[in-house]
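These are the structures, in structure tokens.
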Structure P
């Protein structure tokens, strides 16, 4: 018998499936309506203005490089596309991003930016939690 889990509506569904058929149809309709009203070009311009253009060009260039993209895919493959932090906490979650364990803005981190063992696949939730902890630790050291 295959592993089963609960859909958000409470129905049993196979582990690899995200939603039951009814919930899938409802979500498709919601997403279709959301996309119809979303102006992607305006959002991209806002992101460029507030984030991309303020970031150091060296780091932005690195994240667009072929080396990074290949390394990122290799790390995803090594981690089977699963969030490593969630696995350590006995949860199974798909990974969304590949995270540098050492910030590349430090000298040591920059030198090891292409070290595959200095990377880990994470979901957005865990990635944000890690950065929040790092930010909090920096603040508490400064005070």
Structure Q
């Protein structure tokens, strides 16, 4: 029973973090694209090309790494929350074209929703404080991620 609660807390937290992180990515990226120059500006360290629906702008290493890390972690963590979540009455059907699984949630203590809210409200703090420190550290050590 304790393992069930732990899995529900982890699942809810990951789902909340994944969704909130993706929303933060959309917000930051839209703001940065609006403010970014259309030609490289080496004086401001804006030289990494970013293509936003056909419009090319230039980001700094911090902006490019932040967007790449948020994009690369938010979606997989959301799907990982579905894998971690305890399930009951699982039914799996497959044929040559498609597969599907149907299950019922196994959350008798109803803890997944508060964990989701905790993960969603904690995500901006993790992103803006711990995430900015991590990106600065990566950039200082010569590591830059760029989605292009």
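Could you figure out which one of P, Q the value -19000 for helix-only ellipticity at 222 nm (-39500 (n - 2.57) for each DSSP H run of 4 or more, over all residues; to 500) was computed from? Structure of origin is Q. For distance in nm of label points 7 Å out along Cα→Cβ at positions 13 and 85, the highest value in the series P, Q is held by structure P. Taking Rg/Rh (Cα atoms, Kirkwood Rh) from the coordinates of each of P, Q, which one would give 1.11? Matching structure: Q.
Taking Kirkwood radius over Cα pairs in Å, for residues 21-92 alone as the criterion, the largest value within structures P, Q is that of P.
In this comparison of P, Q, the computed figure 4.2 for distance in nm of label points 7 Å out along Cα→Cβ at positions 37 and 61 is attributed to P. Across the set P, Q, relative contact order in percent (Cα under 8 Å, 6 or more apart) reaches its highest value in structure Q. The value 1.00 for FRET efficiency 1/(1 + (r/R0)^6) of positions 5 and 109 (r between Cβ atoms, R0 = 30 Å, to 0.05) was derived from one model only; which of P, Q is it? Source structure: Q.
Throughout, read-outs are computed from the coordinates displayed, never taken from laboratory work. Being a predicted model, the structure only gives us computed values, none of them experimental. Cβ atoms are built from the backbone, for glycine too; each structure is taken alone.
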